[in-house]
Structure 1
């Protein structure tokens, strides 16, 4: 079942960009542009996480945060404010994270994933075409048959699935799969991608992005 994320952002352009990026990686979304509208939506709909701008009309993000505490929904503040006071105030009110605009889509997705995991709301099963990844078992099947992957191939596949339709550089793959202390060549990413394409018949779906890296497309 898709996780639903409420975007509370009064800049419609920014809201649409966030929505587009979330939809690309299979999140369900709802958009409102002021605090009162957010409060009304939460009274009638269930959401799994809120992306909340601070400077919104009618009821600002801090005031809204106070009102929605009983719902126990994880919140990530999104704001142009970057003072220490605003960050501390947001976190004291119970926000789970705080991001200062502008930010990269991939960073936002990583923060969302971390918060959902903390609340036990992260998807434990990922699917793509005939491929199923059971993250609890660390098991990968294709057309119902178990496919043996190395630990790094498995982690690379998970990164691709969680960032479907988003181009990632080789350096980003290295950071996410091999870690920041890896000092080998980025060519290792190419070798593992080649292996994944072959083992899971993903030649037509893992696209090479010239001079950058790769993107999984559905």
Structure 2
């Protein structure tokens, strides 16, 4: 039986969105696999030639894959939630998985989505200390992210400090990029700063602040 890959699910979503343009020359082995499994069907549209459309079985498979993805990401989501709660307990306002845009030196913009973005709850613009916590729940995930220098460069445009946050035993301080810090969760919800990051000066733009206002963060009322 064919094992569905990311490309298979990407194509299913493409057909579910009704974006197929048809044309026999545009079909490939992915379409053949999906059709053989009864997830899509082949038909002819006047003026467009051969097209594919998703079947009910394809919609059910997409929904099942979405549920599996939610389950796969649950450990990551749960750890990010505990990090955010810890930051709030330390007098910060937090945003989880919020998308921000940063300007590139080469022109254009880069969309970044920190796992946890936080700032100190203060009216002093010089002391807000914007911080990114990048959560990694496995060693493979950590090593893959460490190799993405362009991602860290994006974070560096909105955060004075960037930390990796991992479960105990996942990474060593010596493996963390020199500009970043490392926080280890020793026990559930108990965090230890193992390595301090280098601090840089950043200035959030009006766009950043408006984005954060329109997507309200969380904070502890006690502060």
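Quick check: 0.30 is what I get for FRET efficiency 1/(1 + (r/R0)^6) of positions 62 and 118 (r between Cβ atoms, R0 = 30 Å, to 0.05), calculated from one of 1, 2. Which structure matches? Corresponding structure: 2.
Computing FRET efficiency 1/(1 + (r/R0)^6) of positions 94 and 190 (r between Cβ atoms, R0 = 41 Å, to 0.05) across structures 1, 2 gives 0.40 for structure 1. For the read-out P(r) over Cα pairs in 5 Å bins from 0, in percent, a value of 1, 6, 12, 14, 13, 11, 10, 9, 9, 7, 4, 2, 1, 0 was computed from one structure; give its label from 1, 2. Answer by label: 2.
Every number here is computed from the coordinates shown, using simple stated rules; none is lab data. Keep in mind that what you see is a predicted model, and the values were worked out from it rather than measured. Cβ atoms are built from the backbone, for glycine too; each structure is taken alone.
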